[in-house]
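No value in this document is a laboratory result; all are computed from the given coordinates. Values in this document were obtained by computation on a predicted structure and should not be read as measured data.
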Structure I
Amino acid sequence: MSARLGGLVLALLLLLPTLASAADAVGERYRSSYAHEAKGEYVEALAELDALPKPERSTYAYHLRRGWLLYLLGRHWDSIESYRAAGKLHPRAIEPLLGLMLPEAALLLWLDVLATGRLVQKEDRSNYLALSRMAWASYSLGRYADAEGLYARLLELYPADVEMRAGLGWSQLQQGRRSAARASFEAVLRIAPDHVTARQGLAWLDEQ
């Protein structure tokens with residue numbers, strides 16, 4: 001082995017403990033952040049994340065998690081910014097898009113929710129979270145026929161999903177389709193007798 005090569009090997013060996021220590025520090029920060037989140041301590045969870053070494057604060061995982069914690073803290077515009085930063089690092093990833101839909105919905109940006117959902121669909125046409133959030137956004141915009149179509153599509157994939165069937169019922173009810181709405185609510189209550197919104201829908205129909 002040449003002296004030069006031997007020197008390089010020695011330098012690498014000396015560097016290994018430092019690299020391992022840095023990796024351990026990153027792992028500990030993430031572990032602590034998750035532990036705080038589990039206890040509902042979102043400020044502390046974010047503080048641990050933001051205490052990561054500077055190089056780590058430019059990673060996809062950092063921005064993705066930061067977007068989530070900011071959403072939990074109600075800092076919705078900051079959350080949007082972090083999710084978008086994650087998306088720029090992995091343009092085909094759907095995780096940041098699904099995350100982005102949360103603060104958009106919290107801010108009642110229903111058109112943005114629909115636009116983001118369509119981006120998810122380019123990669124995963126039948127994504128449950130995207131479709132269900134798009135259905136709710138459509139309902140919130142008063143686009144009841146669109147909402148009904150989205151709920152119906154979800155129910156083709158998840159026939160026993162009582163939340164989606166209740167959404168279908170309310171979308172039908174808002175269009176004046178009383179018989180269809182009643183059938184949807186009754187189908188929910190057949191297997192989930194205490195389902196609140198289905199009971200409310202059926203009660204409304206009975207009172208009219």
Structure II
Amino acid sequence: MKRIGVMIAVAAAISVLVAADGYTAPKPSEAKIRWELDIKFDQPRPIRAQLPGRKKKQIFWYMLYTVTNRTGKDQFFVPDFDLYTDTGQLVHSGKKTPTVVFNAIKSLHNNPLLKNTPGMAGRILQGEDNAKDSVAVWHDFDPKAGSFDIFVGGLSGEIAEIKLPRPIKVIKTDARGKKTVVWQETLLLAKTLQLTYKIPGEAASRTRTAVKLAKKTWVMR
């Protein structure tokens with residue numbers, strides 16, 4: 001819930017910025033100016049899993065990926081994968097992935113070294129031999145969606161702090177669940193990988209049809 005609240009706040013802030021006359025959204029530097037981890041990824045695909053207490057199998061989407069550190073220094077990586085549909089639904093890949101789903105993916109791809117999200121977070125040593133394999137998992141999303149974006153954070157040290165045209169009200173939730181209202185005058189953005197996928201065919205057949213990568217770019221988010 002904390003993550004979703006932050007994302008809503010960011011969306012509100014971006015809306016304020018876009019509405020401001022003469023504002024241009026910041027873009028990542030063309031050349032690398034900070035450390036940047038390398039990532040290889042498979043296309044997102046669905047999987048059906050039987051969860052405890054559920055009569056029917058549930059649909060999840062997942063994307064296998066490998067992160068390699070070629071920066072010349074050990075780096076700290078925290079997986080951050082958001083899926084955003086063209087219908088406006090935000091689905092975060094986080095720590096609440098059911099164990100049965102992760103185990104099904106691990107078994108399907110026969111990779112005993114595959115790490116879940118909590119296991120992936122931490123220091124990544126330098127070099128090919130220290131690359132780590134993991135998987136981002138999302139709950140099923142809006143069947144009306146015709147495309148979706150995946151935003152991958154945590155891969156780059158490039159950040160930009162921007163001043164908002166006017167302060168925005170943000171509701172923050174701490175680790176104990178206590179909510180507080182604060183007024184935010186600046187916004188911190190990080191270089192983020194954006195992957196755009198098209199979903200061919202009708203909603204009823206989308207779990208049987210491969211999605212297609214339409215665009216790969218870097219954004220400040």
Structure III
Amino acid sequence: MSRLARENVAYRPFEERDFDAVAGLYQTLWCAGLDERVAARAGQLAAATYLSASSLGLVGCVGEDVLGVVLARDGFGRRAPRWEGRRKELLAEAEGLGLAHELGSALAIDRSEFSLAADYSRRGGRFSQAQMTLLAVSPEARGLGMGSGLFDRMSSLIARAGAPGFFLTTDDECDWGYYEHRGLSRISSHEVVADADGNVIRVYLYGRDLT
């Protein structure tokens with residue numbers, strides 16, 4: 001029996017030791033084509049940024065290998081100072097290495113989505129009580145149901161935390177159709193600058209009622 005089988009998938013809370021695996025997932029999925037040094041640091045900075053904005057985290061594993069992650073903010077003001085500090089350290093290191101511009105370009109879409117999410121939260125939209133901040137699954141885990149497993153478990157955690165709904169942001173580089181398949185409603189669509197060359201991409205806001 002293959003090690004990569006549905007029955008071998010396990011889920012557990014995110015732990016600090018999972019940071020490198022989460023950074024690697026981001027790098028694999030969204031940093032293809034970048035210089036290797038920039039890609040590695042972009043993965044680390046993105047992981048620290050998403051973790052700093054989240055209060056809940058789960059990982060999907062096969063054996064000891066972390067092949068998926070989902071993060072969320074439960075809407076009650078809790079954040080992760082440990083990861084905000086790490087994010088600032090990584091930014092300072094990038095500045096010292098002369099990589100700040102490249103990293104800024106690599107993470108331009110993420111910044112736009114964070115800005116969109118912050119604006120929606122401030123306005124108190126229908127689903128603004130909580131946010132699913134990141135869902136990432138390794139290509140190695142394709143067909144194992146890990147994405148759905150992580151999504152469903154985090155939805156349950158958000159509901160148990162008391163939020164009647166949640167929202168998330170996504171874009172044309174992701175499979176946004178998956179969220180429609182899972183019953184989320186599109187709230188809005190926005191065109192944003194994707195990189196330093198001025199290329200544009202569409203980002204989307206989706207919401208789900210948990211009542």
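Listing for the model above:
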item: Given 123 for volume of the Cα convex hull per residue in Å³, calculated: source structure among I, II, III; result: III
item: Answer label among I, II, III for the case where semi-axes √(5λ) of the Cα gyration tensor in Å, for residues 25-72 alone, calculated from the coordinates, equals 37, 14, 9; result: II
item: helix-only ellipticity at 222 nm (-39500 (n - 2.57) for each DSSP H run of 4 or more, over all residues; to 500) derived as -13000 - corresponding label from I, II, III; result: III
